[in-house]
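Engineer: Pasting the structures here.
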Structure I
């Protein structure tokens, strides 16, 4: 049986780059290093591991955006993905929200058969984390978010997911959508020969307009600003001074704990 895995990825500002909001209230990415979203990178790695153990047959990566997004697809191909798809939205719309991305990926899947969609749980630029859940709803597939472990069981998937309340292990029957936490897999290093070979791997470019998908954003950024500057702290001489300082700032009142 052929089991194909689809891994949606996103091009974001590199995690090591410090971004600032410009005077016009937007982030200017001109000259900034762009990279594969770290959560998506973990998803690609896990998909490759599943293929290497025989649990999957093929790994396809997909992204939605402008032609410049080809670089992150090439990175995923250099890691070991078999082929890539770019849904070119540059001529259709400049800004994509989570629902638009989910709709585009869903439209692509209508012409290809996949047994698993494995993506990062969120992108580090907007931190919304909505694509996986929205895509699962459009496909009417079971979903597991924030996965820290994933294994194949025949045609099903065993997924361990975690949140602030603990962890749970789920058995998802049949095709499923899973979003990856950073704990799911440690991305492999990409070698120079792999980068060269990636240039020869298939990368299909699809015009978003041809998919006839509604891309009007349903979410809008109301305001974008830098976080407030952190105030300098104070040093206290002893425990009594610490308690007095906390009482003066009414810390316990603010947290609902009686002083």
Structure II
């Protein structure tokens, strides 16, 4: 199984606080990997390392290597914008731009100097399972969509850029069960084209979606493996206790 994105001996500190401790992990190409673990264990922090979100924090200090197809994403001279085009991010809370549905897709393309036309916008909305719901209202403000629709619009905005990896930070945590089901169906479809890493607190969701699961605890990777193995036969006692609901 080919690894698309990897971290080797990754450490991250904010000021004097050591958040991620010697992380070694691989995410396989065109598969879904779930990051699980209790709140505050470093899941979202790890996710944000992959598209260099921590560059925005002056007290962040990072060491080790993060690579996409073997290329070090932190090497000198590499453009952060090009990384973020190749590695898209969907956040916990939908964050549509205060623009029309159409312009939400078009704007992301424009700022990345990519061509914009109706068929490209339509394709992105179709891929996000949203086109049939909005095709007659493309000029409507995106903020008037339901929460689930807004999240799918943010996914459409991401896939319009044709990234290679999509990072998802608890994309369903603010959604109702029906919207969650639609996003899950969408994720399973998207993995045919994209490598997906999802942070989730929902153990059932991880089992439904993920080919591989990584369990984190107190800033360390405790265990990784096929999802079935992690949930049915974890090797680590802490993993076992977490999955059985003893803490978290």
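Engineer: 1.7 is what came out when distance in nm of label points 7 Å out along Cα→Cβ at positions 29 and 205 was calculated for one structure; which of I, II is it?
Structural biologist: Here the read-out was taken from I.
Engineer: So if we calculate distance in nm of label points 7 Å out along Cα→Cβ at positions 133 and 165 for every structure here (I, II), which label has the highest result?
Structural biologist: Going through I, II one by one, distance in nm of label points 7 Å out along Cα→Cβ at positions 133 and 165 peaks for structure II.
Engineer: Thinking only about relative contact order in percent (Cα under 8 Å, 6 or more apart), which of I, II has the largest value?
Structural biologist: Top value of relative contact order in percent (Cα under 8 Å, 6 or more apart), among I, II, belongs to structure II.
Engineer: Could you tell me which structure in I, II was used to calculate P(r) over Cα pairs in 10 Å bins from 0, in percent, for residues 77-148 alone as 17, 51, 27, 5, 0?
Structural biologist: Computing P(r) over Cα pairs in 10 Å bins from 0, in percent, for residues 77-148 alone on every structure in I, II gives 17, 51, 27, 5, 0 only for II.
Engineer: Compare FRET efficiency 1/(1 + (r/R0)^6) of positions 13 and 173 (r between Cβ atoms, R0 = 35 Å, to 0.05) across structures I, II and report the one with the greatest value.
Structural biologist: Answer by largest value of FRET efficiency 1/(1 + (r/R0)^6) of positions 13 and 173 (r between Cβ atoms, R0 = 35 Å, to 0.05): II.
Engineer: As an exercise: Kirkwood radius over Cα pairs in Å, for residues 21-140 alone, calculated from one structure in I, II, equals 15.4. Which structure is it?
Structural biologist: Only structure I yields this read-out.
Engineer: Shifting gears a bit: When Kirkwood radius over Cα pairs in Å is calculated for each of the structures I, II, which structure yields the highest value?
Structural biologist: On the way: I: 20.3; II: 18.6.
Top value of Kirkwood radius over Cα pairs in Å goes to structure I.
Engineer: Among the shown structures I, II, from which was the value -7500 of helix-only ellipticity at 222 nm (-39500 (n - 2.57) for each DSSP H run of 4 or more, over all residues; to 500) calculated? Please report the intermediate quantities before stating the final value.
Structural biologist: Working: I: -7500; II: -9500.
Going through each structure in turn, the value belongs to I.
Engineer: Another question, then. Computing mean count of other Cβ atoms within 10 Å over residues 37-44 gives 25.6 for which of I, II?
Structural biologist: Structure of origin is I.
Just so you know, all these numbers are worked out from the coordinates, no wet-lab data involved. The shown structure was predicted, so the numbers you read here are calculated from the model rather than taken from an experiment. Cβ atoms are built from the backbone, for glycine too; each structure is taken alone.
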